[in-house]
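Just so it is clear, none of the values below were taken in a lab; they were calculated from the coordinates. Computed from a predicted structure; not experimentally measured. Cβ atoms are built from the backbone, for glycine too; each structure is taken alone.
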Structure P
Amino acid sequence: MSTAAAPAARYLSLDVLRGLTVALMIIVNTPGSWSHVYAPLLHAPWHGFTPTDWVFPSFLFVVGNALAFTLPRYAGMGERAVLAKIGKRSAIIMALGLALCLLPKLGGSLSEVRLPGVLQRIGLCFGIAALVLHYLGARGALAFSAAALLGHWLVLARFGDYSLQGNAARAVDLWLFGADHLYQGEGIPFDPEGLLGTLPATVNVIAGYFAGCYLRARGATGRSLATLAAAGLALSVLALCWAPLLPVNKKLWTGSYVLLSTGSALLVLAALAWVIEVRGARGWTYFFEVFGKNTLFIYLLSQVAVVALDKGGWYAPLAATLAPVGSPQAASLAFALLFTLACWLAGYLLDRKRIYIKV
């Protein structure tokens, strides 16, 4: 196959990357036991970067990839229609995220419902990025990104420190939402998807948009993919140079974390595009395509299934049946993989019937 490819309306590698991130999100979110998890499948305790820390920002990156193909359609629409379209999609995603937070509390007190969350952040980041790109254009989006990363750094440095207890992001969320409405898994009320971190997280979406636009304009060629990889390497090195001043921290979503996660996402995208678009090796991609075609539905299904199994008292017993697999860590991973496969089967059935649920 030729090493050159004309610019296409859609690239399979982008769909595979989206499916890969969703599959990994489910795997890391549903271990058989949180007490027995392989270290790469856990977030860094505070500062640091693990493979699991790569997953969420890379999903935001692919949200930006999709914007590169959908945003041009807004050009011929009236301003009111553009605002309505962006606002509606953003609101639906956030509402679904809030519904997921409410689900475990059904039948009980709602006074401790978590308000921030993964889908809430995705919805906000999508909405902000879409508005910035539509109204400010490429140069304005670059200026916004620089201001967001540096402004976030300034707020963290000026109004707190980089510790779990003393960071400014926690102070903002405590004031805005209250302690009872934040994530409690860190030992104290602190939400890794809080409001302040949404600002730099939007930059992951914008970076994905630029990567998608670059592929559309230049095509998947050896030269263009080498450029993407070089950009990814440069951002990763810049992040590591910044880290002594601003630690790489997923839970604070620091600027150095944005650069490192974006750089690594560019490297993975370049590698996937080389294998799929240039080399033509597509026989293995369908598994991830299924995840990529009904992304939101499959993610929601995985979260609802976990709550249902947990409330029904089935989660732990099901996970325990895999104990003979080997070590506790191996059994925990086996459960996560089987659970992910079950979610894939639901997506496969939808794909066979050509049903694609989108917002």
Structure Q
Amino acid sequence: MNDVREVEVVVVGAGQAGLSSACHLRRTGLAPDRDFVVLDHSPAPGGAWQFRWPSLTYGKVHGMHALPGMELTDADPTRPSSEVIGAYFDRYERTFDLRVRRPVDVHAVREGPGGRLLVEASHGTWATRALINATGTWDRPFWPCCPGQETFRGRQLHTARYPGPEAFAGLRVVVVGGGASGTQHLLEIAPYAAATTWVTRRPPVWREEPFDENAGREAVALVEERVRQGLPPRSVVSVTGLPLNDAIRRGLEDGVLDRLPMFDRIEPGGVVWDDGRRVAADVILWATGFRPVIEHLAPLRLREPGGGIRVEGTRAVADPRIHLVGYGPSASTIGANRAGRAAVRDIRRLLAEEPAVA
């Protein structure tokens, strides 16, 4: 295996979680390229932010926390968040000399010789003693299955490909999804569209009280318990409810956020409920969230019967060499920062306890 490069740690992903982890690896004395490598499949710095829709300006972003060691200052709130955060991540990578390799697609992580893991990628193979998986969710949009979906004559798209509100001018739009993206899309699209309809599986839960530190800890604890049991993680947002801000209140008052229960089937011209209700539609926009990108870990057989990977802190219970950062309770910008630090602390202990096998 002459073409295999050996390192102590491989970081997969260079979004908030991956860059945070890489920075903490540097702080502990590990050097990029020599001791660790960061592999990112995106074409440029910015993680998933570089793919966000143009109308999501930086001023509309909620809870963007700075990466460790560098604040994001003087950002223009009217600029697209993709530009602001992409430039910030780029500056961060250069300032801390993280030497992210991109675009690199990781195809599989499997057991290798000498107790190492083999990370097989589009641009080579690395043998590593530990792996930080920071792949996020953006590349795995969740599309629910619905009877008749294939018959729809209009356009179906997911939040991941949302082009901005102008693309829906004069169209009848059904937005499916009860999260923050769904409400943001509706509020933006309504002034342009001929009609909008909001559909969710469960009634929305509005949060009037401030989302303080205690509420945040309680929400994270609920998500944490799921991954501790080996269940697929839910997002932190799914257990906190939707903030009842001024824009949401206006949407409720003018009827844009009148919610209907999930339809039962799709027909060529729209959506249908079993009680006979029909809504004509030109577009169905699925704001139905994302799932963790972990297929490349399949050869390690980490999944539990419940469908998720059982995690304690950031460490995969089935394999202490694997840490999942930005997964479950750490799938937020502040959570990713903290998880990156915790993962590196555990990995340093692992490296100290287990000498490399030649």
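Using relative contact order in percent (Cα under 8 Å, 6 or more apart) as the calculated read-out, with 23 as its value, let me know the right label among P, Q.
Matching structure: Q.
Can you spot which of P, Q the value 19.6 was calculated from, given it is mean count of other Cβ atoms within 10 Å over residues 86-93? Present the calculation step by step, with values, prior to reporting the outcome.
Details: P: 16.6; Q: 19.6.
That value comes from structure Q.
With percent of Cα pairs over 32 Å apart coming out at 36, pick the structure among P, Q it was computed from.
Q
Out of P, Q, which one gives 16.8, 50 for Rg and Dmax of the Cα atoms in Å, for residues 78-181 alone as computed from the coordinates?
This value belongs to structure P.
For mean count of other Cβ atoms within 10 Å over residues 198-205, which structure out of P, Q has the highest calculated value?
Ranking P, Q on mean count of other Cβ atoms within 10 Å over residues 198-205, first place is P.
Comparing P, Q, where is mean count of other Cβ atoms within 10 Å over residues 54-61 highest?
P
Of the structures labelled P, Q, one was used to calculate mean count of other Cβ atoms within 10 Å over residues 46-53, giving 21.0. Name it.
Q
Could you figure out which one of P, Q the value -22000 for helix-only ellipticity at 222 nm (-39500 (n - 2.57) for each DSSP H run of 4 or more, over all residues; to 500) was computed from?
Considering all the candidates, the number was obtained from P.
I have 2.8 for distance in nm of label points 7 Å out along Cα→Cβ at positions 70 and 310, calculated from one of the structures P, Q. Which structure is it?
The read-out comes from structure P.
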